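Every read-out reported here was derived from the displayed coordinates using simple, explicitly stated rules and does not represent laboratory data. Note that the coordinates shown come from a computational prediction; the quantities given were computed from them, not determined experimentally. Cβ atoms are built from the backbone, for glycine too; each structure is taken alone.
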Structure P
Amino acid sequence: MFSKILGVIDKILSFIEEWVLFFATMAALLSLFAAVILRYGFNYSLAWSEELVREVIIVTTFIGCSAAVKARSMIKIDALIQLVPKLKIPLFFFSNLVAMVFAVMMIYYGWNMAALQVATHQKTIIMEIPLVYLYAILPTMGVMMMLRLIQVMYEDFVEWRKPAENA
């Protein structure tokens, strides 16, 4: 039952990650392409394209954290695992728990930062996008990352339990 729930969550998160990353990257590429053509072809520059690219980098970085957890491509130092292979399982769980603490911190502090932006009504300089939208990415990423970490930890637990059952 739990694996079915995780499967549904995986499909939903994968859909969100893939399409947000696709559209954000395409928006940045198209705006940069237009900016380069206008700057060098017509001697006219777009002020908003650089701001858009900066905001897209923020969005893709934070949404990409969730995708990185799913792909198991988070940065890890595995020197101790190579020296003492028996520590692989405990260190993987410890690494995931530390990432879980990070996700909880992102949810808590990201929520506080987004609430502050709601109270102050701040906007970006050129495009005048309310900053609450950018800061709302922090708790969203925390929730997505936490769900991915639960999924990865469950998959690892099931995989590591199989050899013990067959022995």
Structure Q
Amino acid sequence: MTQRTDTPPAWDERTQLMTFLDYVRDTARAKCEGVSEEDARRAPLPDSPLMTLCGLISHLRWVEHYWVQVMFLGEEPEGPLTQATDDDPDPEMRTAVDIPLPQLLAEYEKQSEGYRRLLSDHDLNARAERTIRDGRQVDLRWVILHLIEETSRHNGHLDIVRELVDGQTGV
């Protein structure tokens, strides 16, 4: 069982932010524990064919890649992000059905570990290399807060999908 806590070991801002980011990441992984491979790929919402446990975990992984590596560090997008179009804005959710859930979870965890170290090397006031849609440059603090918000929102989706595919609740 995934161990998680939202209580930081220290009360400085960075530790609090990173504790909450780790907590919501751990919650996403916990919501997938024990699900069958078949159920991990099931899309129980008729009008949302991409809303699967695999699709959501893949989305979380690639959202973090986008905000940390592409927006904050200024690197070029890679993986399924290079396939995004106006008609298919979330290809990472579509292509995830071909990847086993344990592999998606392992990739997400490995990336999280790397980002934990990378984010600790930058000041919270450091500005992103790229601007957001309105032309402003966000800082690292905003990126971390946005990732907490994004992951928390999708944890709600994981909750719903998990209950619909196999009845598991309360994680």
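Where is distance in nm of label points 7 Å out along Cα→Cβ at positions 30 and 158 largest, in which of P, Q?
P
Check the numbers for mean count of other Cβ atoms within 10 Å over residues 14-21 across P, Q and tell me which is largest.
Largest one: structure Q.
When helix-only ellipticity at 222 nm (-39500 (n - 2.57) for each DSSP H run of 4 or more, over all residues; to 500) is calculated, the result is -29000; to which of the structures P, Q does this value belong? Don't skip to the end; give the middle numbers.
Working: P: -29000; Q: -17000.
Derived from P, not from the others.
A value of 1.00 was computed for FRET efficiency 1/(1 + (r/R0)^6) of positions 38 and 94 (r between Cβ atoms, R0 = 35 Å, to 0.05); which of P, Q is the source structure? Mind dumping the intermediate values first?
On the way: P: 0.10; Q: 1.00.
Derived from the structure labelled Q.
Computing FRET efficiency 1/(1 + (r/R0)^6) of positions 46 and 134 (r between Cβ atoms, R0 = 25 Å, to 0.05) for each of P, Q, which one ends up highest?
P
Of the structures labelled P, Q, one was used to calculate P(r) over Cα pairs in 5 Å bins from 0, in percent, giving 1, 8, 17, 21, 20, 15, 10, 6, 1. Name it.
Numbers: P: 1, 8, 13, 15, 15, 13, 11, 8, 6, 4, 3, 1, 1, 0, 0; Q: 1, 8, 17, 21, 20, 15, 10, 6, 1.
Derived from the structure labelled Q.
When relative contact order in percent (Cα under 8 Å, 6 or more apart) is computed for each of P, Q, which one produces 25?
P
For structures P, Q, which has the highest computed value of distance in nm of label points 7 Å out along Cα→Cβ at positions 54 and 70?
Going through P, Q one by one, distance in nm of label points 7 Å out along Cα→Cβ at positions 54 and 70 peaks for structure P.
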